[in-house]
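Scrolling down, you'll hit the structures one after another.
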Structure I
Amino acid sequence: MGGRRRRARPPEGEFDAVIDSVGHDGRGVARVDGKATFIHGALPGEQVKFRYLQRRRNHDEGQVVSVISASPDRVEPRCAHYGVCGGCSLQHLDSAAQVSAKQGVLLDNFRQIGRVAPDSILPPLVNDEPWGYRRKARLGVKNVTRKEKVLVGFRERGSSYVADLARCEVLHPRVGTLLPALSALIESLSINNRVPQIEMAMDDDRCVLILRLLEPLSGEDEQALNRFQQTNDVVFYLQPGGPDSVVPLSAEVDLRYALPDYDVTLSFLPGDFTQVNTEINRKMVARALDLLDPQPDDQVLDLFCGIGNFTLPIARSANAVVGVEGDAGLVERARANAERNGLHNATFYTADLYGELQAEPWMKQRFNKVLLDPPRSGALQVLPYLSVMGVQRIVYVSCYPGTLARDAGELVGKYGYRLVSAGVMDMFPHTAHVESIALFEKG
């Protein structure tokens, strides 16, 4: 008689561990009785006592109970909710050490996954102020009867529950200090158990909050929202259905952010993808263009171009640039941004970059330089086309080091490129998220 294998109950009590390294998710890694054990709240070089959370076939998971011998890089977390809220995982590690750990994760991925190594390591891009940086976020909302309140915030670590937050230290203060007020507002609505999510989107000045609605608002609800947005300098949008259903509660706003070094301003809709960290985005664009080095005779291809974050700055220097993106709405915004900025050498196309591209009109052109900025899944499907196009230089911006390393292995091993340089960009301080950039050259 068959049946599910019952998962072994973790042993009770406290156990000793010496931490060897930090994992890709920010947990300390130790070997306990010869088995890899990932321990929340532990840092490399520390001796800790921990309790088991789960035991698995290939590894175990634990939580620090006490630190016997602390790392010199250990710091006191700024957030009162750290360890419960899942929004951050590295607040107990000094900011400079966080960046060093992320650089280590990137290089480990290159070595273990791609079997490659960059000729040189780029200096990391970091925030001048690593707090209050997030201008894009998705917050959970839950009416919790036993707490007699509505909770607004990130999910608890390893749980679907919404964390009970008084404030958030990584969200921009316009929202990070507003969580209790938002909680009280949602609680006052007639549909306070039918608002599961708030999405935050900020430009250089304004703050939009998109309320996901499972039922329509009453007239009194709309009045309450209008009073709140006037008092707290935010703008509410409503999402009664899918992403295309987003509409303003009252007046629509034109969200914009500037890239001053290139005399470029980009408009976007509240639901569009934009980078969460304005300061790092500006530094990232400058780093990408420095590596790409667009010249007046260059033909540049920008794949996964979004609203033109890299495309328009490239257009300031290159002969011509073609941006390609799978989302038709983002392409429409990119074209409008090019027109608004007076850039007539930037052309945009909509295409599924994970599909067959041979028949695409831009595939008939030749490009000597390419910028790649794919999602987490990487750019593996487009790599075969680059060498055929005659591309000599590739700048690859990545939000996931595993797929960058995989694609680097392909570019070097199969298509004859050289990994010239690579480094990290601390787009998400106090989290284990690793944003990186790499330069490849032919031959």
Structure II
Amino acid sequence: MARIETPRPIRGTQDIFGDEQRRFARVLEAFDHVRRLYAFQRVDLPVFEDTQVFARSIGETTDVVSKEMYTFEDRGGDSLTLRPEFTAGVCRAYLTQGWQQYAPLKLVTSGPLFRYERPQKGRYRQFHQIDAEVIGAAEPAADVELLAFADQLLHELGIAEGVTLQLNTLGDAETRDAWRAALVAHFEQHRGELSEDSLVRLDKNPMRILDSKDPRDRAIADAAPDIDAYLTSEAGTFFEKVTKGLDAAGVAWTRNGRLVRGLDYYRHTAFEFVTDRLGAQGTVLAGGRYDGLIESLGGPATPGVGWAAGVERLAMLLAEPKAERIDAVIVPMGEAAEAQAVTLLADLRRFGLAVDMAYKGNMKRRLAKANAMDAAFAVILGDDEIAKGVASVKDLIDGTQQEVELDAVGDQIRGGLARHGRGAMEGWTLFAPADFFADTPSQ
């Protein structure tokens, strides 16, 4: 019989398990906690959209649309695309679901995104992001709100040290047009010295030359005119209100006059939280104001501002995740005890305790399993206990053991957890079933 070859994972995807999964969970838990503090509502969106949702919003000429999107034709002949980012889908939902009546609307979402690019550390073809948006608020206070949200999230995760908020203004439409013309004039004078990529950008997206990493471009980009010389008084006032709001909120920031967003619908605030702890992938959270985006999707003029952060990158910055553990392990000895243990197991879980069962091996081996899972208690059931209607509850922290009526086992465990300063369900041990049920060698 021919050997069946085991399928391999698709390049650029990942199976998230163990410590890595706990890091992921920590990021998402902190995100949900902070979004509640800031009164943001959660929205969940389709994983795929009409291709035009992204082509219009991200830009037909960008690498994301032209090279990186997973686009396919469904059986009905429609062109669909797996979402490469969240903002376009949020804005599409805002328009099609009639959410204008709720404006200004503060939303968060999270989940997998898809881009066909070269996988590397912290970058995958299926990756995960958290995302926050404020739609329908033209005031600088919305920008401050989002930046304070992001800053508090980084502190909640314990990774704010060494992460810097870089801030810039892109001005209003008048500012942007004047600055763009000045940049084109500057770069045209150096056309023969620019890299091939920057020559393409000069015709399509000249602002992107400012953040080119090519050594041939750096001196030319550094000598380019600053936006401040072209700021209208209105745009200058807007940026001043953002910076003063951040100061009032206690959010540290630094100006980066070369921080840009290439697409025309971006306005005013642009920002990135950056660190040198991730090597080349230094940006951990980024965003800006996109007052022209909803118009590009066929809607009315609607202000918006938002940010997104990669869960993988945030997780990489976290300290070693706290070891997970359960509250108790039931140790049944004999068939009658196993039958009784099934009922007790269900009762304790309904009582709000994290409990598992050790089925195999002698008493010593089963207690070794309980210790390996860092359980606080072992609940021992044997023929003697069954006859008396009790369980022997062994405290695995202080070594004491006592018989407890079956209907009082839950209270006994909960009281013991409180005594030891361990809340019920304080972390869960992630144990492969095959490892848990297998016999361990006698000690």
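For which of I, II does mean count of other Cβ atoms within 10 Å over residues 313-320, calculated from the coordinates, equal 18.6?
II
Taking -11000 as the value of helix-only ellipticity at 222 nm (-39500 (n - 2.57) for each DSSP H run of 4 or more, over all residues; to 500) derived from one of the structures shown (I, II), identify that structure.
For helix-only ellipticity at 222 nm (-39500 (n - 2.57) for each DSSP H run of 4 or more, over all residues; to 500), the value -11000 is produced by structure II.
A value of 23.7, 73 was computed for Rg and Dmax of the Cα atoms in Å; which of I, II is the source structure?
Computed on structure I.
Quick note: the coordinates plus some simple rules give every number you see, no bench work behind them. For clarity, every value in this text was computed on a predicted model and none was experimentally measured. Cβ atoms are built from the backbone, for glycine too; each structure is taken alone.
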